[in-house]
1. Quick check: 12.0 is what I get for mean projected area of the Cα convex hull in nm², calculated from one of P, Q. Which structure matches?
2. When helix-only ellipticity at 222 nm (-39500 (n - 2.57) for each DSSP H run of 4 or more, over all residues; to 500) is calculated, the result is -10000; to which of the structures P, Q does this value belong?
3. I have 0.35 for FRET efficiency 1/(1 + (r/R0)^6) of positions 135 and 167 (r between Cβ atoms, R0 = 25 Å, to 0.05), calculated from one of the structures P, Q. Which structure is it?
4. One of P, Q was used to calculate mean count of other Cβ atoms within 10 Å over residues 103-110, giving 20.6; which?
5. Given a value of 0.7 for distance in nm of label points 7 Å out along Cα→Cβ at positions 127 and 207, calculated from one of P, Q, which structure does it belong to?
Structure P
């Protein structure tokens, strides 16, 4: 019971505006398979969603994805969808593989290195860190060393520190999948609260083959849209 009160308090803190938000016109995404669709992510990035169904999953059109719905219905311009199927926040991947060239910590630079930085940055990760049983580590807010990047929580802190430093005028929302390891969910929420990043913990998302279905995509969009509306 104490854990749920603590979790609710951190969500409340991270949902509060730390400054008067500006009007949101542009969006950028840093994600994993849940945010991919063939032809809509950078060339070379692994994809999960295609126009042919993956197993029992029924998503076969980009218009069915959560992010397309969110931008279309909200009238936002999508500047970048830097999503990579199977990617982890940290540099450790499945079976202990080195994911240092696909991790969130590596790809985050692409969102904040151009001439135009999005008004709203959506980070949707942590799922593969949980599924791949990567080292979780501890929250660490300074003095990172290379080995820290191979554990989920210190790598998450490094990423949030970098994004908030490089994009101080942007609203940043960390979307957290349901059914992740408690240590990862709680750690991400606490890190977001520390950095003044908004965190959205998804609830009751329908999934097929471990990935959002058409219904699940709509549910993500609904929860995200309502959350972002509260930031304005």
Structure Q
């Protein structure tokens, strides 16, 4: 198996990005015409589908004898957000989990769609599909909860999420050192060109912190105002 990247603005990139965008928009528009109970069922179904997709990926790697502790623990940002999106509707006291998935999942998912890097790619369509499907769901599920299931972004939720993200980084960095891994790309940058990655280690981590601060604050400002406008027009 190898790492497969897709060039920005290539025909393949344009096709995949358009299909992903259509998939996300379809469910968000459908949610507008459904009742609360129906939207709960849709959101839980999406979570279960994401669970199946995640299990499929891990089981496939185990069967093919490709699964390793260095590469396949769910410790990348998108993998962490996948676990949150799978479980958030089935847990009580889930506000902090929702906020983390809203900021981390949406940004992580968008970056993954715009700069695709499929690790352990075996050339199969299913592995290809799982990549796009799972990353589109970590964008869609938090948006669905936000617009249709009364989940809110609390004041300073963006700051709390940044603090939680940095705590995760502090935990994962020594783990990367001991098991020779690169979770959350904290030891070296991904192979694909990424607009959030500038320079080499450790400089790109400093720029990453700055970008995350700007993006999280921007998302908070934009979506809290969209929610107010949406509620006003209901």
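Each value in this text was obtained by applying a stated rule to the coordinates, not by laboratory testing. Computed from a predicted model, the values in this text were never measured in an experiment. Cβ atoms are built from the backbone, for glycine too; each structure is taken alone.
1. Source structure for this number: P.
2. Going through each structure in turn, the value belongs to P.
3. Values: P: 0.35; Q: 0.60.
The structure behind it is P.
4. P
5. It traces back to P.
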